[in-house]
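Just so it is clear, none of the values below were taken in a lab; they were calculated from the coordinates. These numbers come from a predicted model, not from an experiment. Cβ atoms are built from the backbone, for glycine too; each structure is taken alone.
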Structure 1
Amino acid sequence: MSAPLLSLGALAALCAAFAVVYAAARWIDNYGIVDIAWSYAFSALAAAYALFGSGWPVRRALVAAMVLVWSLRLGTHLLVRIARKHPVEDGRYAQLRRDWARGFALRMGGFFQLQALSIVLLGIPFLAACSNPDPSLGTLEWAGAALWLLAVSGEALADAQLSMFKRGSGNAGKVCDAGLWRYSRHPNYFFEWLIWVSYFVFGCASPWGWLGILSPACILYLLLRVTGIRMTEEQSIRSKGDAYRRYQQRTSAFVPMPRHRPRECSTPS
């Protein structure tokens, strides 16, 4: 099947799927489940591209495996986290309820449909690789696979360290600054971005794969400016106050780096 037809078919299927997810979110009154659906949806997308793509079967299988491992790990991590908190909703979506109070249902419905579009756009590297007939793997593909392994391992470690900290007795309401979190306030986001960089690098070995630059660029923008660091830190300041402000002063926001020298933190008037 041609690449344009594959992508259009994927978009139609994903729009329908996210309409169902939206209905489920309204039914349980928890819009945070969109994150679970978004994560798992990449498995279905990569599987479809691998099954119906016209490229070399070995490359198609490798792409599907890379996406499947990342997608299922992240989706299951989010599923467990959201299920434990339910019916309490993730702070980001609780804030959107307030920000979008006027016309909330319509705006949130549009937000869910945007997730379907984002998956197809972010999946450009998968589509390019699954359409590549070259019967061998090149240097860029091996480099992309190696970076992917590093990034997936780093993200899994960061998530595990945060979960362990939260389960620790006496840590409720405290700031996690152990392990990777000592060197970055959001190491999970950093490694998530690296995963998308790895997909781009892998896809660059295929014709039109350079278009996949959209994936890490969009993810970086979302993490830094939209629903990632900005909203997460606003919520952390609301819940942890000066303790989190001190953490901000001495710890890198994104890229893991040595800690800054702490400075006196004052509560803004």
Structure 2
Amino acid sequence: MVRERIIRYLLLLVAFSALGSLALITLFIFKEGLPLIVKVGLWRFIFGSDWSPSRGSFGILSMIIGSLWVTTGALIFGVPLGVTVAIFTTEFAPPALTAAVRPLVQLLAGIPSVIYGFVGLTVLVPGIQRYLGGPGPSALAGAMVLAIMILPTIVSISEDSIRAVPREYRDGALALGATQWQTIWRVVVPAARSGIMTSVILGMGRAIGETMAVIMVVGNALAIPFSPLQSVTTLTSNIGLEMAYATGDHRRALFATGVVLFVIIMALSMSASAMSRRSTRR
């Protein structure tokens, strides 16, 4: 009895230590970044397009738009592919093929991001430059690299959601004369919609928070992009590039950029949690 109580308290301590670490990280980021936001003004900081720390100009609009270009492109490429793979492995593939495909998809999560960036830099960037035009390093290159990187998240969560749909749903649709594809498209996928949307939101958070691979393939141009073939800078890539030498307000501005990124990712995570709870209640 005493041993069980000790184990329970130890587990509780571990759980609170994780929450405490998150709280300390949050406090540190906001402590370093909020003074600059207050000094510059939230509107000017978020919607200003001029990033010139040496002249005291701190506008991150171009980075926000660059992050949106790259993240949206990653979802356009990654979500259909990831959901299709999940449907194939759960509904069509024989068990032996599923057992071979799933570890390969999950293996993508273990590859270092610098490897993705290196492959993108040596394969995608020259290909885009040759066949589509533009400088090569671009939002499109970043989107294609990130699409591959978010596949494990989308595939694994979508698979679990599709497998959780009761077998009776499929049998009922087939008994009414629906084909297998009609059953999947009209019954199974809508029933698993909350879980699939959760995978998309978590994949979005993964994409918008990636740094190293993005730095290597997007070109890091501080200008508002109007085409996916233009070079861009994202919130994370700018932090990664400039933090090593930033001082004073410049350093605080990078932390303020981290505050904006932190709020975005937390909002995405909370949305995913809300969708998961709603799916559980149903």
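One of 1, 2 was used to compute mean projected area of the Cα convex hull in nm², and the answer was 20.4. Which one was it? Don't skip to the answer; put the middle values down first.
Details: 1: 15.4; 2: 20.4.
Of the options listed, only 2 reproduces it.
If we compute mean count of other Cβ atoms within 10 Å over residues 53-60 for structures 1, 2, which one ends up with the highest value?
Working: 1: 18.8; 2: 15.8.
Max of mean count of other Cβ atoms within 10 Å over residues 53-60: 1.
Of structures 1, 2, which gives 17.2 when mean count of other Cβ atoms within 10 Å over residues 149-156 is computed from the coordinates?
Details: 1: 17.2; 2: 23.8.
It must be structure 1, since only it matches.
As an exercise: relative contact order in percent (Cα under 8 Å, 6 or more apart), calculated from one structure in 1, 2, equals 19. Which structure is it? Present the calculation step by step, with values, prior to reporting the outcome.
Values: 1: 19; 2: 27.
Of the structures listed, the value fits 1.
Who wins on distance in nm of label points 7 Å out along Cα→Cβ at positions 93 and 245 among 1, 2, i.e. which is largest? Present the calculation step by step, with values, prior to reporting the outcome.
On the way: 1: 3.1; 2: 4.7.
The structure with the largest value is 2.
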